[in-house]
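What follows is calculated from the coordinates using simple rules that are stated; it is not laboratory data. This is a predicted model, so every value here is computed, not measured. Cβ atoms are built from the backbone, for glycine too; each structure is taken alone.
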Structure I
């Protein structure tokens, strides 16, 4: 009887111990699962099923859309991720990027709670959604869609020119061979004429003695044409036997650089394009810079050699000097920036003074190429278009401490063919064109200076 009682007691104790062990094992297993599920890396947060706790607030500033949101006051912050699309972005628990939804920017600073988006999507409506990566999950905002402030006119106007103080510019439509005057502030066409004399023209607008003229030239076949503004009447034409590299009107003169043997540098009279003087000059692709003074200083910057000319009041060359400076690769003449003391040209934005000395460059990277350059009205800043591995940008740089060039602002640009950049005191106008659903359109974008 004692034996039976002892066995029963031992069995009961054993059963009780097994039950306690099972409970402890279940608890340990639960803890292990929790630890496993909470061990996602910071680079791979887990999805969240919370309703959208973030809010995006849009504000239009010219062609920019400023997006703002509240500061995320939580521990474990990793980054903000701003998405954009031409359509509404679904409320996915994690950010999904594909051919329709792209990343605008990733921000690692929790206190940075706004960003101005450039219209790199040329669509009437653009939608945005903000994600915030926090520890093991994402927070996100509802999608907001905004109407973009982009003016446009029909036509493929990929070559243009303007002059300070005139709200209209002159552009050439390559698909219809039309020459047109367009108000770049209101995107309205004032006048358009059919012109079948150009192929791929470079245009220059010049004001002198109360008269405004437009000079257009093709490098090959080499021809120079003069138009009155605003009538767009073609008043004078002149042809050349070899490639016409560059044309630069200045006051009563027009300076020309060609490939004609023994007479590649020419000084023409502005009124009727008659020859005043000519020199042997230099060969190969080149750009022309003109600096004011009692005698004009004209420099032809080439890829193989350069020359500096001193021109008297009658348009005659009185001094001719060889220069050691060279262009890395010349651009079209109307893509260069001309100031009273500085001239900026070539694919790296090389900066020269009136002595032909190189003072610096806008780009020092072999992967960044400068496409079009302008100077601010006070000539202390360079405003230029750059291309880095296919990414186009509008950039503003400070030139007040050369040879140091300080980048002040940068805006991503849509993929367009750009015709002109017009900087004013507070606004920069950028003109570019593209085919949209087989319809050519020219857009007028506006950015703060």
Structure II
């Protein structure tokens, strides 16, 4: 049993639905009244803002007995916000300036994908928790006999079922969970002495040994991904004093893309302490952006920006090191290669090829988490990225530049945080 991570199919529903419903009217209301006694002037201002939105997302995979699957996932996002203000200036009780303003902004998007594939990746941190619980019995000399692989599997299944139970009171949840684990240990005859050390070990592992998530399996897929988004912004500024004048601004944008995709994802828990991860995704498709702008009643100014074809390759490879239940280190190397053939114009019908681009981003990502004490934790992260951008300009060549331009850049970011909890 020592040093090996037994893979357990986590019991869960394949349907994942996350939703956020937010609607708020009159989120900010304010007013201000200023009096300037020296020059006998006065200002009165009022403002009011409001916003509301709806966000829904979901994922569903349909599996058959051979682990072939069909996946549907998507999200809907809608958000609206507005702002109104009015400012009046007085001199000797006479209005000499009055200005009001209205701002409205709406954003909506729809994203979705339809994929087919084979394979399954499951979370296995419940199996890891079972191993920590059983190994601590041996460390504390509280074990009565050796443990079989089947018993490790049964304990992992029990842990999974407990994690999915719902409780209104967290105290009752903890009592029920520890009681169930203790009952399993005694029923199977695995524990010899149930004293303070034994129960402290159960509680300690239950609180800390189930994170972070570990996964196992392989999944390949292919299909279609698409997205559409719309944004509209309106602004009106109205002056009534000293003379009436109204200024309107309006901008709209439509963005869409569609890609054919294919990929593979791989997660391998080598043993209790080491994890291997890899992924590869390729996509080909096109996108466009249509933007229009109106100002003070002038004619519509439109601009089209399209990409066809757009080719993308995304790859990652890495390892995770988990020396104990509280400390871990992960290191990954990422590669992104993007080729875009860009078109611009006033509409889709009069577009012209303006620029061809080949961009590559590659570099490491390292994250470390060190448990010093129950109240003191250390987190360290490092991200590096080497970028190579090769652009061929067909029209609108930048001033002082050739039609072919190559740029290289190295970016890196380092963060470290020490968290101390007082309570």
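Work out distance in nm of label points 7 Å out along Cα→Cβ at positions 62 and 342 for each of structures I, II, then name the structure with the largest result.
Working: I: 1.8; II: 4.1.
Structure II gives the largest value of distance in nm of label points 7 Å out along Cα→Cβ at positions 62 and 342 among I, II.
Can you rank I, II by FRET efficiency 1/(1 + (r/R0)^6) of positions 102 and 150 (r between Cβ atoms, R0 = 30 Å, to 0.05) and just name the one with the largest value? Please list the in-between numbers first.
Numbers: I: 0.95; II: 0.00.
When FRET efficiency 1/(1 + (r/R0)^6) of positions 102 and 150 (r between Cβ atoms, R0 = 30 Å, to 0.05) is calculated for I, II, structure I comes out on top.
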Legend entry - Source structure (of I, II) for semi-axes √(5λ) of the Cα gyration tensor in Å, computed value 66, 24, 17: I
